[in-house]
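Trainee: Below, each structure is written out as structure tokens.
Please treat every number below as a calculation from the coordinates, not as lab data. Given the structure is predicted, the values throughout are model-derived calculations rather than measurements. Cβ atoms are built from the backbone, for glycine too; each structure is taken alone.
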Structure 1
């Protein structure tokens with residue numbers, strides 16, 4: 001926001017760490033001749049107080065705040081869906097969510113739970129983790145019991161990186177291995193958190209920079225008197241994989257090698273004959289051992305890898321579906337669409353239709 005505002009429009013920008021302190025901010029606005037406000041609105045009362053200033057107001061929150069104020073945001077339900085797809089892809093046995101169901105956490109949970117229902121999986125709620133100085137044996141016991149009640153390994157999707165770090169610390173104290181027993185996934189991709197945990201934390205990176213750029217261009221259009229749509233959604237989350245969800249280790253070293261080859265290879269070129277060239281087993285022996293440890297065939301695992309990559313292209317790239325099919329290894333568009341619907345519950349077109357369009361880019365450039 002600041003970069004675009006200064007470089008493209010020559011603005012002076014004031015930053016308030018706590019915009020919820022409405023009286024302080026509004027007093028500053030009146031005394032310094034502020035021309036417009038981009039603010040994280042969390043309530044109708046806060047929104048009305050800022051509206052009374054009579055200057056352009058933009059909601060930079062994922063919340064609607066219960067009142068009509070133009071809003072720039074991203075799709076928090078898509079964050080949850082992508083988290084579910086990742087945990088499904090790595091093959092955990094059960095799934096849980098940790099974090100508040102208020103604000104953005106509720107929508108992330110909804111997207112997570114909906115995608116798992118499509119895959120015929122249920123979601124457990126992981127009990128809240130208090131700060132260490134107010135931890136009690138009772139709350140720690142409830143969490144330990146919650147983990148005993150689900151099949152391991154369990155994948156825990158956390159509403160943000162703060163919650164994820166708390167889960168990692170709890171698992172370390174409880175003697176649970178990450179990711180072998182518990183795979184942990186956060187949101188925000190906060191480097192200081194994700195890189196210093198043991199193991200490093202996988203996280204969803206939000207399109208915050210795109211949102212800031214879009215907000216600056218939108219404020220400029222509001223100042224020019226343009227009519228602004230009620231909501232503009234930007235970008236898509238990006239999965240940043242680290243060790244906390246690297247659940248490809250199995251007791252059988254040969255199968256672990258096969259899994260890593262499938263995970264790291266180009267989806268379009270993956271095939272069983274190429275894998276056999278790297279594995280010192282006959283096809284029948286490898287198939288038996290693979291299904292024993294993974295629960296499905298090598299061919300199906302490759303299919304899942306391709307569909308996961310196709311989902312990423314549909315979220316990120318404006319390519320025709322026929323090109324996406326070819327990119328992940330399918331020359332028959334119809335066969336690809338049928339297979340995609342089998343795994344996701346939607347056709348490729350339906351899946352893409354549920355994604356934000358990113359039209360603000362074209363508007364800003366025009």
Structure 2
């Protein structure tokens with residue numbers, strides 16, 4: 001089924017339920033194109049529930065007696081997100097040519113990455129998972145081993161071990177190097193960039209104005225704070241566009257960025273705050289989640305039970321803290337026994353003592369360049 005690709009239909013709880021007390025035997029449900037219902041003397045009955053198209057509610061919408069109901073659609077959306085079904089379906093549609101026009105709008109642009117480190121690997125992984133061809137992407141790095149590892153993982157890409165000229169001449173150029181070498185790299189590539197190219201900086205600390213200064217104002221610039229879950233198309237990558245980016249160019253870039261996840265447009269002065277919050281944020285929790293998983297498995301839970309439990313707990317906890325009508329104090333008082341309560345102040349102090357100075361360092365770095 002195209003709506004699911006290779007995910008088992010019987011694992012998706014989506015089918016109609018008939019309330020016999022409300023059924024007036026209007027017969028509208030018997031128009032179902034998937035033959036889900038059989039007709040009896042008592043009216044319709046659900047005979048083949050898993051033949052129902054996931055997400056379809058036509059029978060319920062047209063039922064004269066409002067006798068037909070379905071499961072909560074949000075549970076299906078959560079399943080699609082958790083199992084990556086949206087991305088699998090999209091990849092299948094690309095393969096079938098049904099999204100050929102949409103895909104060609106993206107891949108007609110050549111893409112270069114200057115720097116082949118973690119961020120580049122994250123973006124390549126996300127683009128590949130979204131079904132985008134990587135054949136028009138070229139990557140440079142000073143470390144040949146880094147490039148060879150990327151080539152092994154992503155055989156379609158082109159690598160440039162002898163300098164940044166190749167990626168710098170592409171239509172879209174991602175700058176993915178460490179801040180200390182940014183000025184040298186920009187000075188090196190400014191004569192190689194095409195006038196109509198767009199430079200997308202994934203580096204914090206360097207403003208659009210400062211980058212433009214290094215490039216003598218000759219290029220269109222975008223800044224983005226990358227988020228690691230982009231590797232599974234679940235990123236949250238705040239972005240800021242220079243005034244020289246046209247609406248058409250912005251829309252084209254957004255179509256590319258959205259393959260990685262969400263890409264909210266934000267004010268440039270907030271990007272460093274997002275670098276602390278969303279860019280580095282996963283590192284504050286990943287090791288804790290993994291430790292909790294190991295402990296829970298030691299208590300006898302299976303790996304899958306543990307993963308599901310942590311995921312549901314984290315999502316629910318966040319929604320309770322941010323989406324309920326309760327104050328943070330009220331939320332944190334919901335559970336009487338807190339095993340880590342003696343360490344809470346220490347943890348808060350770590351956040352204060354580590355993150356605030358780091359943010360100030362980011363904000364003052366550019367003035368020293």
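Trainee: Taking mean count of other Cβ atoms within 10 Å over residues 176-183 as the quantity of interest, name the structure among 1, 2 where it is greatest.
Mentor: Top value of mean count of other Cβ atoms within 10 Å over residues 176-183 goes to structure 1.
Trainee: Suppose you compute Rg and Dmax of the Cα atoms in Å, for residues 184-335 alone for every structure in 1, 2: which one lands on 20.9, 71?
Mentor: 1
Trainee: Upon calculation of relative contact order in percent (Cα under 8 Å, 6 or more apart) from the atomic coordinates, which of the structures 1, 2 produces 10?
Mentor: Here the read-out was taken from 2.
Trainee: If you don't mind, another one. For Cα Rg over 2.2 N^0.38 Å, which structure out of 1, 2 has the highest calculated value?
Mentor: 2
Trainee: If you work out distance in nm of label points 7 Å out along Cα→Cβ at positions 80 and 328 for 1, 2, which one comes out largest? Could you put the intermediate results ahead of the total?
Mentor: Numbers: 1: 2.3; 2: 3.4.
Comparing 1, 2, the top value of distance in nm of label points 7 Å out along Cα→Cβ at positions 80 and 328 belongs to 2.
Trainee: When helix-only ellipticity at 222 nm (-39500 (n - 2.57) for each DSSP H run of 4 or more, over all residues; to 500) is calculated, the result is -15000; to which of the structures 1, 2 does this value belong?
Mentor: Only one of 1, 2 returns -15000 for helix-only ellipticity at 222 nm (-39500 (n - 2.57) for each DSSP H run of 4 or more, over all residues; to 500), namely 1.
Trainee: Moving on. Which of the displayed structures (1, 2) returns the greatest value of distance in nm of label points 7 Å out along Cα→Cβ at positions 40 and 280 on calculation? Numbers along the way, then the final one.
Mentor: Numbers: 1: 5.6; 2: 6.4.
When distance in nm of label points 7 Å out along Cα→Cβ at positions 40 and 280 is computed for each of 1, 2, structure 2 gives the biggest number.
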